[in-house]
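So, here's a batch of structures to check.
Each value in this text was obtained by applying a stated rule to the coordinates, not by laboratory testing. Remember, it's a predicted structure, so these values are computed and weren't measured experimentally. Cβ atoms are built from the backbone, for glycine too; each structure is taken alone.
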Structure 1
Amino acid sequence: MLGSFVVRAERVGELAAAVGQRAVEGPPLGGAWPLGVIVESVAEGASVTEDVRRRHGDLVRVAAVEVRPLEPDAIRAGHGASAAGGLDDVTVFYEVPLDERMEARLDAVAVGGASAKVRTGGVTAEAFPTTAALVRFVRECAARDVPFKATAGLHHAFRGRYPLTYQPDSARGTMQGFLGLAVVAALIHEHDIGEREAATLLAAGAEDVEVGEDRLSWRGHPLTGDEITRARETFFRSFGSCSFEEPVAELKALGLV
């Protein structure tokens, strides 16, 4: 369920102790640890990837580099750097802010066959995008066949008001749900549902989900197992959270896992 462990480029070196212990224990089960590395540029991503290959061999591999927001021309230039930097087997995600240049950035991402990354929260209420802006991003990705991942603020399965941090006196704000986003993204990808309908579905809760042996229904909108698999593999690739245990525990409490 974890997929890639995400780490900033400047902290990759801190994995050395863990990797050393892994080497003592023997070859890794299931292959090398996959990393997603947050970088300032594709060139930095290529440099980190090569350094990890040289230092850690088959114990750790960079599966993805996640590039901080760039202007469209810099994204296009990054495609050439990706090809020249030996990143053919590494997924490149470009973070795309939900602003007036969103479409231009997504056009640039699509040209190189790369993927997009959307920020869905933070530690203040203002850091969370509106439902309309998030739905527009997902639909624009689908229109361009651009896969995407989401990061930050998706600790809970369903949309609602939650504490913004782990502090006892934390303010509360409206957060999107990771399961809601995943299902709505699949419905957009597989059934091209409209913006208004998608925004309504993002507000659905646990009582609106019906899970069968090989299908799921979300407020009467069905998805087959094959459709979910296809959307997962080719469109909504993953979501990032600073807690692994919290989302899993919530799904278990809801009886969904």
Structure 2
Amino acid sequence: MQAENFPVLYEQERRYWWFQGRLAIVREVLARWAPRPRYRALNLGCGTGAVTEALAGEADVVSLDLSPAALSFCRQVGLSRLVSADAQRVPLAGGTFDVVLALDILEHLPDDARGTREIARLLAPGGVLVASCPAFEALWSGFDDLAMHQRRYTRPRLVRRLREAGLDVELCSYLNTWLLPAAIVHRVRDRIAARKVDPETALPQVPARVNSLLARLFASEGRWVLGTGLPAGLSVLAVARKR
């Protein structure tokens, strides 16, 4: 993401329904897989630090991002364990972390095979990766171009990549399923109209009450993700363990 877009991202990460719903599901996943009472975590591609802030009470979190602008926002909210680095070449010791969070980061990496191997190196034995990625190349839109994505994933593609890195996949499910039909209609309409994506309006703005409703709707998928899984969605989420 370009540096000038981070002020918008800062606001979105803390109030927009998509980020809030994803965080709720990630916390459900961590409640099941992360060790207690505290664990060592790496927030890979931390953005402006909203996830790190949310987990501060339960984990010792190191936040990593390639963008100086992102880390500047992290400092503004009081975060101090910050690393400026490429996620494909992390200057930290192997076997350091109980949990690595790669929330919508793998799709940014030019070489996601190298990135997942690096994650496996950083995990302690028995440590877990929680990864989410945008799903289905057919859903590619101007937002992917704006966010500088390299690819979108299917469930089999993500599972294969994690297994190739030597990780055992314990969960993999699609995500953001309830709103998939509406998203398809929206993206088809944008393609027909050949609309360009404005960074400030890339995520459709909704009234506060609707935003809250959508966040709860998205978060409600957590019990399905942790249960039978969901058959399709705008994203795909995986939990994988280092042997």
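Suppose you compute relative contact order in percent (Cα under 8 Å, 6 or more apart) for every structure in 1, 2: which one lands on 23?
2
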(request) Supply the structure label, taken from 1, 2, corresponding to P(r) over Cα pairs in 10 Å bins from 0, in percent, for residues 40-183 alone with the calculated value 11, 41, 36, 12, 0. (result) 2
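Upon calculation of Cα Rg over 2.2 N^0.38 Å, for residues 136-231 alone from the atomic coordinates, which of the structures 1, 2 produces 1.26?
Only one of 1, 2 returns 1.26 for Cα Rg over 2.2 N^0.38 Å, for residues 136-231 alone, namely 2.
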(message) Given a value of -1.02, -1.15 for log10 I(q)/I(0) by the Debye sum over Cα atoms at q = 0.14, 0.15 Å⁻¹, calculated from one of 1, 2, which structure does it belong to?
(response) 1
(message) With distance in nm of label points 7 Å out along Cα→Cβ at positions 144 and 224 as the yardstick, tell me which of 1, 2 scores highest.
(response) 1
(message) On FRET efficiency 1/(1 + (r/R0)^6) of positions 88 and 128 (r between Cβ atoms, R0 = 30 Å, to 0.05), which of the structures labelled 1, 2 is highest?
(response) 2
